[in-house]
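Below are structures written as structure tokens.
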Structure 1
Amino acid sequence: MRRLLAIVNSSAGSAGDEVVSEVLAVLAEHADTVEARIDDPAALSGVLAEHPERDPVVLGGDGTLHRLVTALAERGELETRTVGLVPLGTGNDLARGLGVPLDPVEAARAAALGEPRRLDLLRDDDGRVVVNAVHLGVGAEAARTAKPLKPVLRRFAYAVGSVIAGVRTRGLLVRVEVDDRIVADGRHRVLMAGIGNGRSIGGGTPLAPDARLADGLADVVVSFATGPLQRLLYGVLLRFGRHTGRPEVVTVRGTRIRISGPAMHVNADGELIGPVTGRTWTVVPGAWRLTLAET
């Protein structure tokens, strides 16, 4: 029987007591399970230290998962502990990309009985870990706008933020390099640049619709759609994952991505960073393990 540590993020988007109780009951039915509740992600490292022989299962969203993987990386435990995920956030983009059930009970069953699968990570030159995706430009501005709306609009906050940011944003003069290729030279405005380890952001918006979490490559999407009508069209097509076919959108794949330019905010796994003037992200293949239902 597996030994699990169920980590409940009490502030996650849909972590109601009844749902959490159901999930914990399913986990306990199939595995030796201990519960730990946190209100502050800073407590994760301490919780992991208290239960060193147990594999953590996140009852929360993308942000909690990101912070858990970060804590495991800082503790040097990515190779020794397998993560489980019961998506109780507002976006749950990593779960969507991997086919983790969005139904909490089904997800709990998969976390207890599924098989570990190795997944890639992105690491930046500041030591940060990215599990799902990084983006800047209109997407990051949308996240900044959506943040105060999230308690009321929940997963729809990002869509509203995107509309507002799309009207306001004029683009950034950034340089984007993917391995040995210059995708943006810093002389033409970029509406949005994204790096997809996973496929979607903002609760299902398919930024990098062809991205795979275990192929050793990141999908890079750069949009030069800065004109008023181009911005509007890009926003509509982005929501349906059809933006990559536009001539003003460049998509490439690679293992090392450098973005530099004027001070800008970066959204990494839903966490706003910056402003910064440059970052480099490198793919680390098969860096961590997540338990998934058998297919």
Structure 2
Amino acid sequence: MLEPQGEAGQMQLDLVYLSIYIMVFVCVIVLAIFTYVLIRFRQKPGDNTIPKQVEGSTKLEILWTVVPIILLAILAVPTLKSTFTLAAKPPKAEQPVEVKVTAHQYWWEFEYPELGIKTAQELHIPTGKKVHLELTSVDVVHSFWVPSLAGKTDLIPGRKNTMWMKADKPGTYEGRCAELCGASHALMNFHVVAEKPEEFQKWVKQRQKPSSQPQTAQEKEGKKVFAQNCMGCHAIDGAGLKGPGNKGPNLAGFGDRDKIAGLLENNPENLNKWLHNPQNVKPGAHMPAIDFLKKKDLDALEAYLESLK
């Protein structure tokens, strides 16, 4: 948060600094007056008289009423301006990227309605362009937070909240759930991958026509295992599989993702660990263990998933 990489993050950090400057100013003035009073009106040796009692000073009353009002106005004006700017939807002239964000226990779903793309755990965005987010939840209250790019916005079941963010530089930025949402709240992570516009367009084309067809005999067998055991919860764009596939993350491009479940490095060993016992990785997650499969079938499934690029 203290190293913003985008316009929204910088606006919010500026407000933080402004409030700190005001508080430091107030503390310095109060401590200076306090120190002066301690020294100036301290009891001196041999002085046992009671000081003259003074109350109801009109000048002092006006002073310590007007000064806080001025300080609050200095903070309130830019705060309100920033609040309305951050809440406003970017104009169509700026051609913002539209993304629907849906929170689940304990993963994130990202849909690009104008691009026909649905993915999970990794939000790809172009640099230098605003991204307008529509936020909701399917279960409990979550909170979307990418500290380097923007502040927190709650995702509430049955309600749609909105926000926008913009990344100035390419990079991978950490995202978090900032609202206690269950046993694996602290593990509900995601990444925002900011890419140059040409790289983002390349990613869009790959996701619009994903290479989800198996090439080797083992991958083909893995696709059959997936169809028999996984497609009731997971979809894979371009795989030619028909099923509900709306309870778990869309696995198109799974092999290109940096993380498994938002936590583990994406490699065969960690994929095996996740499939064998998801509860050891994310307690309370709805993903069931599939350790009932034979090793040959499990190896084939892992090979197929890693081939999804």
Structure 3
Amino acid sequence: MTHLNRRRFLTISAAAFSLPMQAVAATPARWRGIALGARATLQLAGLTQTQANPIFMAVENELSRLESIFSLYRDTSEISRLNATGRLEAPSHELLEVLSISNMLNTATGGAFDPTVQPLWQATVTTENTSPVTGWRYLDFNSQRVEFTPPKAATMGLTLNGIAQGYITDKIAHLLRRKGLTDVLVDFGEIMANGQRSTGQIWRVGIETPSGQRVKQMTLTNRALASSAPVMPLGDSTQPNPHIFPPTATHHLQQAFVSVSAPTAAIADGLSTACCLLSDQHIQAALDQIPGTRIEALQPLT
């Protein structure tokens, strides 16, 4: 299960063709800034800059709102408050939705997808002599509260970094559809493609390993794609940065790069993460339980 906040470059491209021809801008409207701690660009074809600015603002506000739920780096986020006290009252609908998807993924992957691995990451960056406690079965959630239940609940923690970026990708794509933008590509490492490009062609995406090796080029429409690897490059260091932790002694890192497509980016994100802990046989068994999912790339890491 992933534990790190994967800082990536967020790009959003969308097109609107329902406007009168005289209102269509010759060049796409653009916005550049910071979103979810990463550089971000938004490009909207078919709109003037004036028409696009309210949409850009809506996207900014939505990203900030979602970060206030899922970020481990905001002390006031819902996840941070849960981890600080072991209990969160009145959780947001979005948090409960992601926890429900996580529960489904945990079952389908035989426990490989387990967001309670946060203490395993913390143990690698602290000198404290502690025994991390993990276990999805120890997390209880409903519309009133989210809480850890065992006697050592105070030592537990949650990270949704293995699914939240995919979920946020879905939410932004949905927001743009509500704004009348039916041809959308949202790319935050996890990709959601709806409709087609402004040229009328289907969206084309490339799948690359962490080292930059292109392993596949494919078209994507009304579908999501996510990729994961057990280790990630760490700046200029030749040593890999641990990226995914096995939640139990029965799960083992597979030295392979995995890319999964699915109906939603949240499911693709969570599955690609969990597949780094599963054998080929168990990967197929997990995908068989979730309709519309498939492996797009499975590349050994050298």
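Nothing in this text is a laboratory measurement; each read-out follows from the coordinates by a stated rule. These numbers were taken from a predicted model, which means no experiment stands behind them. Cβ atoms are built from the backbone, for glycine too; each structure is taken alone.
Upon calculation of distance in nm of label points 7 Å out along Cα→Cβ at positions 73 and 193 from the atomic coordinates, which of the structures 1, 2, 3 produces 1.9? The structure behind it is 1. In terms of distance in nm of label points 7 Å out along Cα→Cβ at positions 49 and 249, the structure with the greatest value among 1, 2, 3 is 2. P(r) over Cα pairs in 5 Å bins from 0, in percent, for residues 105-280 alone computed as 1, 8, 14, 18, 17, 15, 12, 8, 4, 2, 1, 0: which structure among 1, 2, 3? Computed on structure 3.
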